[in-house]
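Student: Following this line, the structures themselves.
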Structure 1
Amino acid sequence: MSKLVLLAINAKYVHSSLSVWVLAGGVSRNSFLSHNVCVVETTINQEINEIVSLVAVHKPEVVGISTYIWNAHKLQDLMMSLRATLPKLVIVLGGPEASHNSDYWLKRGADHVIIGEGEYSLPALLDELETCGCAPSPRLHQINSVLPPLESSSVFCGDIAAAMPRDTSLAQPLCEAEGKERDTTEEDAKSLDPIDPYSEDFLHALKGRIAYLETSRGCPFRCAFCLSGESSVRFFPLQVVKSQIDKLSRSGTKTIKLVDRTFNCDRDRAYELFAYIISLDTDCCFHFEVAADLFDVDTLSLLSSAAPGRIQLEAGLQSFHEPALTASSRKTNIRKAEENIRELLKHGNIHLHLDLIAGLPYETLPDFINGFNRAFALRAHTLQLGFLKLLHGSVLRKQANELGICYSADPPYEITGSPWMNSKDLQVLKKAENALQRTYNKGRFLSTLEYVFSVSKLSPFELFHHIGEAAPNHGTALNTYAKQLYDCLVSFPNIDNDILKDAMTCDWLAMVKGKNLPQFLKKDYKHRKQMHRLAESKLGRTMHRDECVLLSSGKALYVDSADRDPVTSLYRLHYIDKR
């Protein structure tokens, strides 16, 4: 019996890993031999020595590591440390970073790389390693999607080399939604036999973190910057999916994220699952990646009936510039998407997240700014300004030299310049992105921004760029940042100082809990105690002294810090009738 540790290195503690638990289920179900499997989840913020210790305590013979752009920078040093601690350890890498860059990792310490889905190939590899140990095996090349260490087309097992053909023609995609897909075949259908990753061990380890769920693999689109296309979409059985949704909704997690790249590509299936989720008796929030232009009238009507906060939607618009979309093989009916987004937002019950990508071919800085302003005008709850990443295996990475696109050699391989956007242009966007992320996307200072828009006549991009220049944020405390923001905004045309302070005061009460007002917003006023007692009588509980304030307008208001909007996450504000 071999001892296997499946290691996930997540971007944040609040995240969980789906892939390692799917692989654990695959080993349990698809291995012919018995294997002792343990899942270890860590984060990129942990020291390598700590991660090694968490692995080594299980004394594994094999460790499988799930690799992505967010953890690739730790892999080489991690593998070296694992080898130093466990000299006989067999290291197997999988995930998009290894799948699409296998030679690189085989030369840097990996013993085997699994390309694509591993539910079958990992169990087969473990069986073969258990059977042959370090001896060369003529069966290794028969295991689909497994690349052993190579040198001059030879497989190395310890110090013994054996000639092996390198056959990757049956390589399959990763279990999470970042791998390449190929057309559906009879062989593919087997890979969609449902493996339940949500074991008792998973539920015990989840501890309220975000849970991930896949109901399909692949994507109907062929976007040149993504790894998920190049195949038909394959689905898991609906009844299995519903059972897993029900189990996760009772797991203690608050958020369930579906990793399907385009959840609503099959309208009837999406409608049935939306309806099932809406009908559940749960406080969980379900997050979906969708194509906004694919919604039909019936689905929009159904979504309008969802309880506030039950559904979150993330729609990747990517660009409004048609030449950029064409060059990226991105097919979107932009006007239909805008129409559907407005309809989704109209009812106030769904949190909507929009994505734009800066740096796509043929899109200049003015082109992108026009698209940004158009996207912001929709007033989704979040507008993500991302930067093009040239991922291993993507079409745009292969075309980068031809197109003249420069990018970082290190993960996440972000664009550094192109014929359409130079480094200075990208820095302009970085400043605006910093301000956007620190304010609007976090639900902060929303009424303040609306007031400034209304009187200054600045476009959204102009405002965020000005803020980004005047108040750059690199870990600044919120109180300090609020003062920097005030100093920036008060200098704009037509700004009334008192109205600005009132707006920032209202925003502060609505967006934070248990934090004192910044000093520049505090004011003494008569009848403070009387107003405070009146607010407490309305709430029926004691309040912090800064939770009830008098505005420059003469209005008094208080915040109910026990009543949070499930869609915006802002606390409710109430005005006080002083009579």
Structure 2
Amino acid sequence: MQRSGAHIICDFLEQRGIRYVAGMPGGANLPLYDALSRSRLRHVLVRHEQAAGFIAQGMARASGRTQVCLATSGPGATNLLTALADARLDSIPIVAITGQVPTSLIGTDAFQEVDAVSIFRPVVKHAVLVREPNDLLPALRHAFDMAESGRPGPVLVDVPKDIQLALLEVATPPPSTASSHSARPAITRDQLARASDLIRHAERPVLYVGGGAIHAEARALLQEFAAREQLPVVCTLMGLGAFDPASPQFCGMLGMHAAPYTNLLLQECDLLIALGARFDDRATGKLSEFCPHARTLHVDIDRRELGKLRNVDVGIVSDVSDFLRAILPSTPETSRPALWRRVAELRERHPLPEPKSSDGSLHPLALMRALAARVTPETTITTDVGQHQMWVAQALPIRRARGLLTSGGLGSMGFGLPAAIGAALVTEERVWCISGDGSLLINIQELATLAELGLDVTIIVLDNGQLGMVRQQQQLFYAQRLSASCYERPTDLLAVARGFGIPAYDWQPHTSGLPLLTQLLAQRGPQLIRVPLTAAELVLPVVPSGAGNHEMLGAQLEHG
């Protein structure tokens, strides 16, 4: 039978199990939107295309499956750029399908024409312009395979308007859309023997877990491996949720805003077992002073990460779950009493500083601990980027994989609200978006999208009338010269939310009390809860730029 290119796209997405697509129509993708209206796909109309990319990310991060966003040509496509760059750094599989001017006009500076492939190529795994109708279906298949295989990531498929309109003969039933993923890399006996030897002879090993462990669905295997080898476990920001935070072996997030004992433990370790982590600078601090006495076993699905920033003694290209399944049979149960006596000593002497508010109100860390008692096992939490993100990472236990969705590598403000919308769509469970006023304002127009969908999303916005993390850096490291970090006229976020159709509430920690917070959090449907903060609150401790992780400010670090 004959189908237009636009209908072939919709058919393909349905066959791949896609239920929702987020985007915005325009002249160059109207044929696709016409086909969407006659498909089983549910479209989410965003108010800005960047949010379409973040909604797709929210769906992908929460489900572990490739998701889709749409945009028209020109500014529609370029508005997706930040969301796709963010997905690349955090290894999130999304496929962006953009409209393009007709092939006859490409290169003529036509209305809303940009060379999308050239613009996106540096920040995606793969980008392709479909130039012939018969290339459309292979391009879509390849896009999904690229997004999902190896280290996941975003892919761009740019489809000219005439390709969307072209009629093609397609088989009945349609050709299979099954993935043609290449086989995952094999682990050799020699690699396993060398890895086992390192672990067996280590006296102070530490297991360093990154986001790759979550992509690999490795939580249960990690628990078993760490228990059998009696390993202290630290996580990157992206790795939070990969290991049970209630386990006595969990030693928190490492790096720039870690608990002091966590970084000191790493300073003393003699073997670093890095699984699905990429030695990001926010995790390591000054590289030459990160785990200076440790040998390194590094496992990552991306060959380019091995030895990129740190020399490794044993490097293995592997999915984290594959590695753990391979090495567990050769790891006998181990006892490390001396190591755990030292962990206990460091925990007691160098804990996360107790929260003390500058004005006697509830400190943000205390707020996170209050929220922790009210999180159900099904709750998904999204954050934006800034002080609130670090307070969440420090004090809010993430009890399941994919329980925390946050922008790690690119650090994109404006991520939290649209990501929460995406997560709520695919989980159909409660989602909390914990944000700051600066971050929320970047994509605040998506409150209209949330109101339209009526999803069970609670936005908890910590409002200090400033760009809090910028102000903190200026206060600590720029002689308190505050430049463009404080809003001269704060926004009435309650009025804005209500104007978009979202119920909004002001929760004053020092007068409202926790019972009111509990009552608000129990309400279903979309809502915004504003929590005012003083400008003086800081995220502590903090590792200054260029310093080693053991040189934290805001904590007593006498070391002995």
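Coordinate-derived values only; no laboratory data. All of these numbers come straight from a predicted model, not from anything done at the bench. Cβ atoms are built from the backbone, for glycine too; each structure is taken alone.
Student: Once FRET efficiency 1/(1 + (r/R0)^6) of positions 40 and 200 (r between Cβ atoms, R0 = 25 Å, to 0.05) is calculated for every structure in 1, 2, which label goes with the largest value? Spell out each step's value before the answer.
Tutor: Working: 1: 0.90; 2: 0.00.
Greatest value across 1, 2: structure 1.
Student: Out of 1, 2, which one gives 166 for volume of the Cα convex hull per residue in Å³ as computed from the coordinates? Walk me through the numbers on the way to the answer.
Tutor: Values: 1: 166; 2: 157.
For volume of the Cα convex hull per residue in Å³, the value 166 is produced by structure 1.
Student: Identify the structure, out of 1, 2, from whose coordinates P(r) over Cα pairs in 5 Å bins from 0, in percent, for residues 440-551 alone was calculated to give 2, 10, 17, 18, 15, 14, 10, 8, 4, 1.
Tutor: 2
Student: One of 1, 2 was used to compute relative contact order in percent (Cα under 8 Å, 6 or more apart), and the result was 8. Which label is that?
Tutor: Numbers: 1: 8; 2: 14.
Attributed to the structure labelled 1.
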